[in-house]
Structure 1
């Protein structure tokens, strides 16, 4: 926990950016009946019944200090998907950075060996030289700033029926573009000192 909290106290460093990532599954739904036309002064009215159209998975990366985030829509959340997203993070999002510190949770696929499995040793070694993974504690995923961004995305973009992955991709890209243009940042206030006081019961009695 303190390793993550100490990271959040660092200043913005373009050479070694701190990036958080998280994933979220999205259920795709379509209307069974067309919604009623919207009239002035009325909210949109839709039938409670809907059709399930499968699922999609969202990968979200965010650098809180610079107000940047990227959202990707994928069919699955397999090891291959995570590895390809990390490759894109290093080669496309931060090609000039010396290295990237990636904060993520403890899912089995979120590990350096996944890069070997997907890309082979040579490419995995190239990526590993520029990647440091810091994991949030088990049952401590609330420490991941990417969860805050996913919550905002859910409230502002995913709070309605989305029938297919292409629509989901289009809507999340529009949200990402607007939020990046506004450079919305996360003002993280919880520090290691706070944790040692408020979560004293978690520390060894030495």
Structure 2
């Protein structure tokens, strides 16, 4: 049974999320503030974290940074819960390792779709032989890509969708698609999976 940590300070929202998850046979954990959520995540190692952006004391961005800084929680899928007015700040969170975001109030179907997608993606890890360094897109430029296109491939290799990449890089989805076609043509591949394999190889290679 997958364990999902919900960090949400609004009692009604928190109860609703926990009920939905419990009915879908997930094991929900909960915290009503950022400090408690971060400590619970470190203690319980959940399979996924749902976290509000605006929290008392420690906000969602700080929670995310705290999780990514610890080896035991660095790869835990993380989904932001955000009010509509906060969407302009999401690039900040996505650049720091968030996997997705949901706008409150969260429709049940959207919540479950996002949770299932991120849990599934988490199981599709890179081959054991690869130890990619995602800190820079520079190694990808050696594949014949321009700096901007290399940035797109860097995020593709980390499992981000076109929409995610558009938010992270501050460009349109149509531009992301254009860059993706350029990646396919340059690498001589036809799918994201094949492009990702090339990227992982390049990002795992020892620095020159």
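Just so you know, all these numbers are worked out from the coordinates, no wet-lab data involved. If you're wondering where the values come from, they're calculated on a predicted model, not measured in any experiment. Cβ atoms are built from the backbone, for glycine too; each structure is taken alone.
Ranked by distance in nm of label points 7 Å out along Cα→Cβ at positions 12 and 68, structures 1, 2 are led by 2, which has the greatest value. Thinking of 1, 2, which structure, once FRET efficiency 1/(1 + (r/R0)^6) of positions 4 and 164 (r between Cβ atoms, R0 = 25 Å, to 0.05) is computed, gives back 0.10? Computing FRET efficiency 1/(1 + (r/R0)^6) of positions 4 and 164 (r between Cβ atoms, R0 = 25 Å, to 0.05) on every structure in 1, 2 gives 0.10 only for 1. Taking distance in nm of label points 7 Å out along Cα→Cβ at positions 108 and 196 as the criterion, the top-ranked structure out of 1, 2 is 1, with the highest value.
With FRET efficiency 1/(1 + (r/R0)^6) of positions 20 and 140 (r between Cβ atoms, R0 = 30 Å, to 0.05) coming out at 0.15, pick the structure among 1, 2 it was computed from.
2
Taking helix-only ellipticity at 222 nm (-39500 (n - 2.57) for each DSSP H run of 4 or more, over all residues; to 500) from the coordinates of each of 1, 2, which one would give -9500? Derived from the structure labelled 1.
Assuming 28 is relative contact order in percent (Cα under 8 Å, 6 or more apart) as calculated from a single structure, say which of 1, 2 it is.
The read-out comes from structure 1.
Computing Rg/Rh (Cα atoms, Kirkwood Rh) across structures 1, 2 gives 1.03 for structure 1.
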